[in-house]
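Just below sit the structures, each encoded as structure tokens.
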Structure 1
């Protein structure tokens with residue numbers, strides 16, 4: 001005990017602070033002592049995190065994991081999966097990107113992202129691995145409430161062609177080496193009048209403003225535009241969209257990436 005008391009006294013001298021009130025039989029922390037105790041606890045916690053990170057990195061844990069998501073993906077287990085990921089890898093840098101189709105495949109192919117989740121493509125480049133998730137997305141046609149199409153039923157392609165199409169158009173579809181599946185809703189323009197954007201969110205915003213009709217994932221409209229968009233009664237719509245997880249065959253995934261990919265394939 002005398003050794004501890006001496007160490008504390010020496011620390012007080014070094015810091016120029018009184019850490020304990022010794023006026024009573026049982027010493028108590030002073031206001032300065034309480035502040036310094038919190039700082040020491042923070043330092044010890046940081047030291048624990050450093051030791052844990054060093055151990056995980058030495059065992060093959062990557063320092064950073066980047067995942068690029070398509071807005072077609074929406075899983076009931078998504079929140080629980082991320083919560084489990086946070087518990088398992090609390091100190092890992094986790095980057096999330098958003099892209100679609102060829103843009104998304106290109107980010108994985110070039111190593112900018114480790115894993116991608118994308119609306120299923122017709123084919124992928126040879127260096128891209130893929131697996132289909134259990135859950136599918138659903139895409140429907142939407143217009144603003146005041147749009148002329150909102151008053152019509154049993155709409156066919158000829159009727160759609162008379163109005164502006166808000167169309168998904170990515171930057172690198174041709175260069176990526178991926179091809180879009182013929183059955184997918186973003187395959188070809190129906191109308192000769194089109195506005196385009198590289199993200200579903202931007203298409204949804206333009207649709208809300210009344211600039212045309214758009215094929216948009218239903219979950220996005222439900223979450224972000226309820227009461228602002230009308231779903232069209234169109235022939236062949238809505239459409240179910242398979243969703244794939246993709247990764248580079250040239251760059252093995254680390255511990256965190258392997259775990260997350262496994263969870264995606266297990267839960268959809």
Structure 2
């Protein structure tokens with residue numbers, strides 16, 4: 001059984017862009033998000049888990065993993081929702097490899113709020129989500145150093161060929177220039193507002209868009225929540241680390257997240273169902 005590649009990051013961290021780039025390589029096939037519901041339901045054996053994953057690829061996308069393997073194509077699955085299941089995947093796929101992409105929390109939180117999927121409805125709750133997920137991912141990478149490669153979205157954007165070459169070396173395949181022209185390859189998943197930027201060349205201006213999305217205090221709140229991980233990752237543009245968040249303010253943000261997060265999620269799900277019927 002060929003060992004797959006798993007790609008994770010927080011939502012809105014560039015995982016889809018990375019998937020587009022890697023899937024433009026003739027020797028790689030990385031499936032975009034296909035949902036984790038039911039995949040990790042216990043009890044299960046390695047064979048059951050593998051059957052669930054490959055069966056979902058077959059049922060939803062008509063992808064036969066055995067055919068990919070016979071053609072020498074490495075296959076994998078990208079989904080931010082795999083983060084809570086990293087240890088399980090490492091145990092049941094002992095030869096698998098993991099790629100983690102991390103993006104500046106201020107950019108991620110700005111995208112959470114703008115995208116309105118209920119992931120983070122305020123700078124405070126969005127920052128908490130980013131901090132918890134990235135901490136889990138980095139802890140996993142420390143435990144599985146030989147099987148895990150992590151890098152930042154900013155490095156991918158600013159030094160894309162260098163970053164992709166590093167990934168290819170990690171996976172044991174040759175670099176292919178087609179990865180730099182990923183946008184010329186037809187989408188293998190539905191186009192929507194969330195992924196439209198993956199259909200055109202890289203825009204470095206995306207790295208600083210978050211600066212116009214927040215007030216100085218909101219930036220300070222994100223810095224306050226995430227500063228330990230941001231410092232570790234060399235996100236040094238943290239001018240305000242002294243912002244204080246009172247208990248009542250935190251309670252308000254948490255209530256806002258609970259109510260608005262659910263409303264946003266239900267709205268997006270209804271809209272997605274309507275679009276599928278068209």
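Where a number appears in this text, it was derived from the coordinates with a stated rule and is not lab data. For clarity, every value in this text was computed on a predicted model and none was experimentally measured. Cβ atoms are built from the backbone, for glycine too; each structure is taken alone.
Computing helix-only ellipticity at 222 nm (-39500 (n - 2.57) for each DSSP H run of 4 or more, over all residues; to 500) gives -11000 for which of 1, 2?
Numbers: 1: -11000; 2: -15500.
Attributed to the structure labelled 1.
The greatest value of FRET efficiency 1/(1 + (r/R0)^6) of positions 9 and 257 (r between Cβ atoms, R0 = 25 Å, to 0.05) among structures 1, 2 is that of 2.
Here mean projected area of the Cα convex hull in nm², for residues 65-160 alone is compared for structures 1, 2. The highest value is that of 1. Looking across 1, 2, the calculation of semi-axes √(5λ) of the Cα gyration tensor in Å that yields 55, 24, 14 traces back to 1. From 1, 2, which structure was P(r) over Cα pairs in 10 Å bins from 0, in percent, for residues 33-112 alone = 14, 31, 29, 16, 7, 1 calculated on? It traces back to 1.
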